[in-house]
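Please go over the structures that come below.
Every number in this text was worked out from the coordinates using simple rules, so none of it is lab data. A quick note: this is a predicted structure, and the numbers were derived from the prediction, not measured. Cβ atoms are built from the backbone, for glycine too; each structure is taken alone.
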Structure P
Amino acid sequence: MPIENAVRAWRQCGRLWPLDDLVAGADALLAGRQPIACVADLDAEISLMGDVRGGVLRRALALARPGVRSPRETRLRLLLVRHGLPEPDVNIDIFSVRGDFIAEVDLAFEKWRVAVEYDGRVHAEDPRQFARDADRWAAIRDAGWDHVRILNHHFRGDGAAAVGLARAALLRAGWRPGQ
């Protein structure tokens, strides 16, 4: 059965999807060890076939980041930046003082050693995963990072709870708005 090229399908979604969904879609195409597409592929598709709805595809592409692992990570990153926080790096590895790998965190403000992660339902429903996560959280803190866990209920409404948690951690670490 023939299927549409993923990059072309993303462009076609530009007529229907809101901006954040297009960003999450682009992030998904750019993710993984062997991404489906690169930024140049998405850019070339827009150049070849045209943008839609006042340039929504170019805006989405400008906000997309390679390496994002989930749509919730995309939404969290966009939410934080839109509320005046610095843009975090995505999926950064944290190491112990001895150089041992500890964890890959969803979003990292490396300058302030603040890690922000979205924890989905699997983290709460699977006892083995929850135990591994709890040990991982302690190791992240032991490595000198402030670790902020964002859960689904923090996204309710305008997401102010999620922003507040990340902002508080950054302020504790010395960040000041406007830096």
Structure Q
Amino acid sequence: MDNVTKLIPDHKRGAKRRILLILHILVLLMSIALIVLISYDAFRNISFIANEMYLKLQFWICLFFIFDIIVEFFLYPKKWTYICQHLLFFIVSIPYLNIIAYYNIQLSPEMLYLVRFIPMIRAAYVLAIVLGVLSTDKISSMFAAYVGLLITTVYFASLMFFIEEHYVNPGVSTFWSS
């Protein structure tokens, strides 16, 4: 426990922990919702970029992720350490697809291809963080993070392959064939 945390009374530390726990659970549930929505649209051959409901939901989820980052920043005693540890999460929490759609920004096919997968990266990143937090010691934490990242990598790589190939490759007719 660092010197700043020692100065905070126990009941306030408990309140901070409860706030962070609630925020982390909500972030996890919203990440799962993003994965389910992306997967549902992909399996129905609907571009999640063209799905207005998905874009609205993603926008509000991204705003909540940013809200979570801001709240944690103010509760965290070492601000620069927090910024360094959570900069990637902040970058992937920006609702790029909504910004592109709102301002009608025209991207090259290659850039659009990359931007389309930011929601998947966002959801996978949150799942990896949560798996690490839920583990009790370093060995189980490393193992849980490894298994979680392996499963999400295989799932998202297969999903991306299915999204891109099922229109042009007759051998990829279902998600399971990808």
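Some notes on this structure:
- Test item: Rg/Rh (Cα atoms, Kirkwood Rh) calculated as 1.03, pick one of P, Q: Q
- Structure from which 22 was derived, relative contact order in percent (Cα under 8 Å, 6 or more apart), options P, Q: Q
- Highest-scoring label, criterion being distance in nm of label points 7 Å out along Cα→Cβ at positions 36 and 148, among P, Q: P
- For helix-only ellipticity at 222 nm (-39500 (n - 2.57) for each DSSP H run of 4 or more, over all residues; to 500) computed as -14000, the structure of P, Q it came from: P
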